[in-house]
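So, here come the structures, one by one.
Read-outs: derived from the displayed coordinates by stated rules, not from any lab. Remember, predicted model here, so these are calculated numbers, not experimental data. Cβ atoms are built from the backbone, for glycine too; each structure is taken alone.
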Structure 1
Amino acid sequence: MTSNLDERLDQILPKILSEDFLAGKGLGNEIGFWVFDYLPKDELAIRRHLDFLMTQIPKQRPHLRIAHVNLFDLMLGYLKERKLLDKAIEMQQAKGDEALQKALAAPLHGKHIAAFLAKQFPPQELDLMLMSGVGSAFPLLRSHNLLNNLHPVMGDTPLVVFYPGTYDGQSLSLFGQIKQDNYYRAFKLVP
């Protein structure tokens, strides 16, 4: 990972707006999943940059259909729709984090969240999806599990995941400390 975050951030906008990127050229029939990894201490800078991207993209490409999905907000919306949010809050207060995590493991499985995401943000109606909130949703929602379940859902729509940790092109390490199951089907957005 390049040490200068600003230099890496400056490369995002031109890359994701390029015709080759949006068309998935050069991926060798792989799905268009991209990871922008960063140090967890840079979370606030990433959030600001996402706000910047969401204002600049429509200015530069007004017809581009784009969505920014915050995984934490998506997870809360899913729990609320299933009428589990209040119960989850009560359980966490009464029994603690470990009990909550165990109770929500099945409802928050990647296949359910992927289906909910597709319902809220239909990929076939988008040209690009940006995803953040990975660290905030952990440990209730595991990004590698979600990404694996998004493969059949996303179709040709490119997905860029802003990931607080490291991605070496083969495996994810959340916060640079928590090794997740190997995930081989994504590309580094910016080295």
Structure 2
Amino acid sequence: MTPTREAAVELFKRYNESDSLFKHALAVESVMRHIAGLNGEDVEKWGIIGLLHDLDYEKYPEEHCKMSEKIMREEGWPEDYIHAVVSHGWGICVHVEPVELMEKYLFATDELTGLVTTTALVRPSKSVLDMAPKSVKKKWKDKRFAAGVDRSIIEKGAGMLGIEVSELIQLTIDGMKTAAAELGLAGE
């Protein structure tokens, strides 16, 4: 099969009904596309992998990443796409380590998109368009804020990439700005 965004959206929606989970997938997709472009990488491929990363999460939360591997393999997706999707659960629910640059960024930004989204929604503007990394860093320190976001995973991802967390936050914000309206983060 030839991976396309349309095929990825169709597959994702076949296994997920949650609007918030789809918005999360779109957020990760937008970040992955942005970072791929900055690095001269395949924007379409990175975006599709970002979109599909939580393919199995709604129906199979206890088998997260493992069922994605099974589903994608049965659907005929290329092995490198499967490896990338599965690797974002490294050390959390699978032992597949992120090795490619794309996989490391997926691992590092997945949780971070949730923190950026939550931070944007409590801002007066309710927007990511006017947000700076310092807004996210301020909320980062409050462990009760977006308590479900595992900050240690973000730090581990930034370490794998050899960049500062603040740089990763800026890249994530910039990527999410490209889809702000679709994500409901363009303000009121």
Rg/Rh (Cα atoms, Kirkwood Rh), for residues 126-165 alone - structure with the largest value, from 1, 2: 2
With distance in nm of label points 7 Å out along Cα→Cβ at positions 62 and 110 as the yardstick, tell me which of 1, 2 scores highest. 1
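Rank structures 1, 2 by percent of Cα pairs over 29 Å apart and report only the one at the top, that is, the highest.
For this comparison of percent of Cα pairs over 29 Å apart, the top structure is 1.
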Compare relative contact order in percent (Cα under 8 Å, 6 or more apart) across structures 1, 2 and report the one with the greatest value. 1
Winner on distance in nm of label points 7 Å out along Cα→Cβ at positions 22 and 86 once structures 1, 2 are ranked, highest first: 1
helix-only ellipticity at 222 nm (-39500 (n - 2.57) for each DSSP H run of 4 or more, over all residues; to 500) gets -14500 when computed on, of labels 1, 2, structure 1
Among 1, 2, which structure scores highest (criterion: mean count of other Cβ atoms within 10 Å over residues 70-77): 1
